[in-house]
Structure 1
Amino acid sequence: MTQKQITPDALVPMDIYGDSHKIRIDLVYADAAHPENIFKTDIYRQQARLWLHKEFAAIVVRAAEIMGERWGGIFVLKDGLRTTDAQQAMQETAIVKANPQWLADGPSRLLSPPGRGGHPRGMAVDVTVEDADGTPWDMGTSFDHLTTDPADNPAARDYMSLPAHVLENRRRLEQAFNDAAQELGLPLLPLPAEWWDFRFPASYSDAYAPLSDQDLPPDMRMT
């Protein structure tokens, strides 16, 4: 199957919605010292922006509206486009080499190899939620909680041994995304292993070729 090419003009910098929508950008992997950067290295360059494919960006924007209207939550976007170069850089970090099970094929896979998944197409987003005063919603685990045992993963969507308010917070986030995708007539996959990850299913995103930094103009590159 010949894959379609994603052109730079099909990508949306999500920081443009910061003033008009309940959306904040926190590009974790651009800062080695970020407390949520489990890789402890600068995967992205400091000037990198969080990009999403325009079709998926529409879901995120509408989901943020729903979240704000119904529950007053603000989206904090942690990651979007992750070029194949960035995926390769992640694989070379010490923490990934120490946890090869994260790369194992199957529904419990926690990290995609270069070229795989929604991120290198700008068709996946990692998102958390906070209140208007900046207080993070309790989701039971931190963003990027990559367990050493994928079979016992408290970040998984089907993990029910959590306080009622945590399960409700997760439900609200997923509901906002599901309702947005349905309104727009677009497919959606809330990634089973990670409560923070929403993406187009592979049946949709795999029709497009993944992006490397060389496919983008210099000011849009991630690494």
Structure 2
Amino acid sequence: MTENAIDCHLYLISPSSFDLEQFKIDLEAAISHPMVQSFQLRMKDAAREDIRTAIQTLMPICHAHEVAFILNDDAQLAGEMQCDGVHLGQSDGSIKEARQNLGFDIIIGATCHDSLDMGYRAGEEGADYVAFGAFYPTSTKETHHQPDPEILTLWADATELPVVAIGGITAENAAPLVKAGAHFLAVSGFVWQHPRGVKAAVDELAKAIDSAAT
């Protein structure tokens, strides 16, 4: 167990589509827990104007709870809307160019699948964190990579750059990722689809993290 394992937080990712009026209520309930430090808006295939409207509605809620607001995929829009950060996949443009265009006041995250080399390269190009996964089967997005949790330990032992674990994470399977050294657990479906609601889901995840870290 690495030293990093005792300092793990939640990074929530939105569903691809949602009713904005209901979702802003759910978001407020979810991020009211201090374990949640980041939220990513991931509206795949949505019109840009709809994404802008969602940012305008949801980002103030995040800021009221001191939660970083990260936009998925679109570095240009993240800069235009003054988001706290942008998360870039391997096909979402150059991290180096995003850093040059956006400056150093914005968080840039990078998807690195199951590759330490991708992670090291992302860090060299200016990423503030890297994300590995999917660690478990997930219906949120199509995945072709399933790393072993050991990649988190190898990463945490090699660099201080924060590492995010992503993919099918629940309260039941979170412990190995926490113990391996994840700084953040990125969670989507388990929270927004929880039968007892988002607050119960986050409470369960927080308890799982605390239990694994002690």
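All of the numbers you see were taken from the coordinates with simple rules; none came from a lab. Being a predicted model, the structure only gives us computed values, none of them experimental. Cβ atoms are built from the backbone, for glycine too; each structure is taken alone.
Quick notes on this one:
- Label whose coordinates, when mean count of other Cβ atoms within 10 Å over residues 43-50 is calculated, return 11.8 (choices 1, 2): 2
- When FRET efficiency 1/(1 + (r/R0)^6) of positions 75 and 195 (r between Cβ atoms, R0 = 30 Å, to 0.05) is calculated for each of 1, 2, the greatest value falls to 1.
- When helix-only ellipticity at 222 nm (-39500 (n - 2.57) for each DSSP H run of 4 or more, over all residues; to 500) is computed across structures 1, 2, the figure -7500 traces back to 1.
- Source structure (of 1, 2) for FRET efficiency 1/(1 + (r/R0)^6) of positions 99 and 203 (r between Cβ atoms, R0 = 41 Å, to 0.05), computed value 0.90: 1
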